[in-house]
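Multiple structures are listed underneath, in structure tokens.
Derivation of every value follows stated rules applied to the coordinates shown; laboratory data play no part. Small disclaimer: the values here were computed from a predicted structure and weren't measured. Cβ atoms are built from the backbone, for glycine too; each structure is taken alone.
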Structure P
Amino acid sequence: MSTQLILVGVVVAKRKLKGPWASHAWLPVAVLPGQPGTAPWTRLSASEDEETFYAGSYEVELHPAETAHYGDNLAAAQPSLWVALRETAPETYAVATVTADPYEGESLAEGIGEIVEAVPMPPEIQAEVGAFYRAFHVERVFHKRKRDRADPEALARQGAGARRRTEEP
């Protein structure tokens with residue numbers, strides 16, 4: 001199988017919170033096409049409520065078996081990439097994964113311990129994912145299976161014998 005790797009840069013934000021339990025929150029906010037010539041964890045902007053950082057680069061891996069998922073993503077109103085951040089030490093984060101598969105992104109969000117956000121997919125990356133989809137997607141026809149009709153007499157005979165065996169000491 002032929003996989004394809006797309007190199008992306010990840011931008012994260014450190015946002016100030018107003019609640020009593022935490023002073024700030026980290027979250028992915030953007031993905032850049034390619035690998036910028038900036039060192040990881042370079043501050044890009046700062047305001048009173050938010051700082052943004054270039055977190056580093058990551059390879060998005062596309063698999064031919066998941067093309068239907070990529071097609072669903074590209075057909076959405078806002079195609080996205082799912083970015084997961086993992087805390088490696090107190091207040092230190094690393095990019096754990098970046099995926100174009102919306103179902104993998106959903107499963108990442110259900111986990112504990114990672115910060116997962118869907119961010120808009122840049123047009124350049126949409127073009128690459130779209131080209132991969134067109135090159136490898138094979139439409140599979142859905143065939144509904146017909147169920148066999150149950151024989152209630154067979155079930156009754158089987159159930160009576162099974163109950164007697166389990167009741168004996």
Structure Q
Amino acid sequence: MSTDAIVVLKEDHKEMRRLFRAFQDAQEGPASQRQKLVGQILEALTVHTYLENEVMYPEVRKLLPDLEDDILESYEEHHVADLLCAELAAMDADDDHFNAKTTVLIENVEHHVEEEEQEWFPKVREALGRKQLQEIGERMIALRPDAPRSPTAPKAIKKALDAVTA
């Protein structure tokens with residue numbers, strides 16, 4: 001497995017897309033299946049967002065100040081996703097709004113991923129050397145086992161509150 005930070009994040013994106021497709025295919029299926037899939041989506045997004053917010057974004061912000069506006073926009077997009085994730089974590093799949101809220105979350109995340117992969121990652125790759133991207137990736141990989149797994153975990157809630165008050 002590559003330790004390149006961008007490769008690590010793209011692998012997360014690939015897994016999220018797989019989960020999104022599975023949810024979309026299951027929208028008319030049993031509530032228990034949708035609940036399980038959304039639980040997997042929330043976990044994947046919570047871990048991914050945590051790694052970006054704790055390692056990737058601060059490091060790139062420090063090394064590449066010209067990208068600060070992009071990073072601040074990414075933090076805000078994460079904040080919107082965090083709010084939707086917290087709401088979904090408290091919902092039951094039988095709720096009338098469950099599928100719609102999940103669809104909005106998916107659309108927001110897909111937009112964010114598209115911007116990262118098409119616009120932001122190429123700028124970061126061009127500006128940072130291979131060694132720097134590997135060091136950042138190694139830090140994310142090392143932090144992954146301790147990352148919050150739920151949007152309602154204390155670490156995740158604290159990060160969301162910190163983002164609002166920042």
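With mean projected area of the Cα convex hull in nm², for residues 68-107 alone computed over the structures P, Q, the top value is the one for P, the highest of the group.
One of P, Q was used to compute helix-only ellipticity at 222 nm (-39500 (n - 2.57) for each DSSP H run of 4 or more, over all residues; to 500), and the result was -9000. Which label is that?
Label of the originating structure: P.
Once mean count of other Cβ atoms within 10 Å over residues 36-43 is evaluated on every structure in P, Q, the highest one turns out to be Q.
I have 48, 34, 27 for Cα extents along the principal axes in Å, calculated from one of the structures P, Q. Which structure is it? Checking each candidate, the match is Q.
Supply the structure label, taken from P, Q, corresponding to FRET efficiency 1/(1 + (r/R0)^6) of positions 76 and 148 (r between Cβ atoms, R0 = 41 Å, to 0.05) with the calculated value 0.60. Here the read-out was taken from P.
So relative contact order in percent (Cα under 8 Å, 6 or more apart), computed for just one structure, reads 41; which one of P, Q is that? Clearly, the read-out refers to Q.
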